[in-house]
Structure I
Amino acid sequence: MRVSESVHSVKIPFRLPAGGGGHIERSVNAFLVTGREACLVDAGVAASTGSLLAMVRGAGRESDEVSVLVLTHSHPDHMGGAMSIREVTGCIVAAHPAEVAWIEDPSLQARERPIPGFSTLVGGPVRVDRLLGDDDRIGIGEGRSLSVIHTPGHSPGSISLFLKGEGVLISGDAIPVKGEVPVYDDPVASVRSIGKLEEFPGVKILLSSWDSQKTGRGIGRALADGREVIRTLHGSVVRATGMERNLEAITRFVVKDLGLPEAALPVISRTVAGHIRRAEQGVKVL
């Protein structure tokens, strides 16, 4: 789908196995930014290569014109197809330094952040060729570039990208989506990152990995809703810690309290753990 003159998107569905033989339906958006060169933003899961290359062809480009794959972070639904994409396109891979270990060694991520179906989501490791930090630029030719914005919280090295000439902000998973299962490591860092994006000038189109495209007032609402998701979940964790003492029990309370599906338990546990840490530190999440 064409988003703006230079930006295209594709929605990639996938499943996470859940207890009792069930599953959680998920999806992730990936993006292509074109200039003289083409920049792919995120690689989806292991089975995403066909969808990504179809997006490239739909934009009138060839696979060998993709010069760089930027990973907004290291989670399986963003880097799972990276190895295959590099093999097909010959592109370099770029990411924030805090994400490199999990990208280059998915087995480490599987041990430190186990999720159901991990092995089916990640095609294999990929070397990170370029490290990205706040205010870096990724050139796409013709004097244009993507600006890098460090937006931690969902993960320590999560980044967002801004194409100034067209006002397109690609936020990765930095903004929790109302009605979806909230997934992030640090609620305080997430709130700060949302505030950073709220203050970023010139945004006309907001593209999230989880959500539909937002424009106009919808951009502000999406950011405000993300902040509200975090605040509400923190309140639930605080209530739970007054009655429960271990992570599993607290997570079960939160899932029931917020009306989330029981299948979300293994996915949301790390989120709850982040809130518990902040609650124990006496930090307010606003």
Structure II
Amino acid sequence: MVVERTGGASALIGKAVGLARPLGAHVELFLCDSEQAYVLDHAYDREGVLSARAASVAAARGFLNDMRASAGASDADMTIDAQCESPLYESVVRKVLRSSPDLVIKSVAAGDRRRQATPDPNDWQLMRTCPAPLMLSRPRAWRNPPRFAAALDVSDSEPAELARSVAGAAVMLAQGFGAQLHVVYGETSSTPESTARLEKLRRLCGDAGVAADCTHVLRGQPEFSLPRFLGEQGYDALILGALAHRSAGTTPVGTLTSTLLDALDCDFVLVKPPSYHSPIGESGA
């Protein structure tokens, strides 16, 4: 998980540990001092840059050790790592390429008193470039057991492997917590093509073991119907695809992610297909 020196770091670590326990997963705390790295990258006097970078990493590791000790999770398998690189999202992606995690967890940038937490530029770049499933977490604690929803897109303009990846990630989370999984799909029309899409959705849900009464097909423009329905249901996490290359008209992945992030206060798990390759390399952009 990506740790930042904010007031919400302890709560996020607690959520990560809560996720890891039922899944039997390892947790690695990762902190990148990107602000210091930016200053050092643009320093006029290069003398002392290497030592300053090393000192930044040492301080970050000290912070992570303190956070690990204060988490009160001695039974959790937890390690730490730190870097001093800029920009933050590139460092996170390179860490992902080195470690191959099942899930990356990062808090959404803090909002002001009038607005809930909203993604910052690093969050948006991670949505675009992170090859592993990415959870953008809000401060709200999950229920016990949590409630999960998966937004699936079975339109011809989206690769079938993406919908399968979203369903697979959602099933893994739900099974780990013994929770019920709901599937949400938006359809604007009633045509032979839409009937074929609904049959595709039915088969996909059947393969994933999602009960028919937990599959919700919403009619109307998805940018209106989906935020309203999801907000009323109060899910703890929404799992959806992180890529979209199509016109609006079906489920709210990709082009409608911004609308959902603004409208909902739940956590978001953004998934890419197995064929995705990040434009950021392990040793550099």
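No lab work stands behind these numbers, since they all come straight from the coordinates. Nothing here was measured: the structure is a model prediction, and the numbers come from that model. Cβ atoms are built from the backbone, for glycine too; each structure is taken alone.
Which of the displayed structures (I, II) returns the greatest value of percent of Cα pairs over 30 Å apart on calculation? Intermediate results must be reported in sequence, preceding the final value.
Details: I: 27; II: 32.
Once percent of Cα pairs over 30 Å apart is worked out for each structure, II has the highest.
Once distance in nm of label points 7 Å out along Cα→Cβ at positions 219 and 275 is calculated for every structure in I, II, which label goes with the largest value?
On the way: I: 3.0; II: 3.5.
Once distance in nm of label points 7 Å out along Cα→Cβ at positions 219 and 275 is worked out for each structure, II has the highest.
For which of the structures I, II does the calculation of distance in nm of label points 7 Å out along Cα→Cβ at positions 123 and 155 return 1.7? Spell out each step's value before the answer.
Values: I: 1.7; II: 2.4.
Matching structure: I.
Work out the source of 0.60 here, i.e. which of I, II gives that when FRET efficiency 1/(1 + (r/R0)^6) of positions 51 and 75 (r between Cβ atoms, R0 = 41 Å, to 0.05) is computed. Mind dumping the intermediate values first?
Working: I: 1.00; II: 0.60.
This figure was derived from II.
Which structure, out of I, II, was P(r) over Cα pairs in 5 Å bins from 0, in percent, for residues 139-266 alone calculated from, if the result is 2, 11, 23, 26, 22, 12, 4, 1, 0? Spell out each step's value before the answer.
On the way: I: 2, 11, 19, 20, 17, 12, 8, 5, 3, 2, 1, 0; II: 2, 11, 23, 26, 22, 12, 4, 1, 0.
Computed on structure II.
Using the calculated result -13500 for helix-only ellipticity at 222 nm (-39500 (n - 2.57) for each DSSP H run of 4 or more, over all residues; to 500), pick out the matching structure from I, II. Can you show the working numbers first?
On the way: I: -10500; II: -13500.
Going label by label, the one that fits is II.
For structures I, II, calculate mean count of other Cβ atoms within 10 Å over residues 131-138 and state which one comes out highest.
Working: I: 15.0; II: 22.2.
Top value of mean count of other Cβ atoms within 10 Å over residues 131-138 goes to structure II.
Computing relative contact order in percent (Cα under 8 Å, 6 or more apart) for each of I, II, which one ends up highest? Before the final figure, lay out each step's value.
Details: I: 13; II: 20.
Going through I, II one by one, relative contact order in percent (Cα under 8 Å, 6 or more apart) peaks for structure II.
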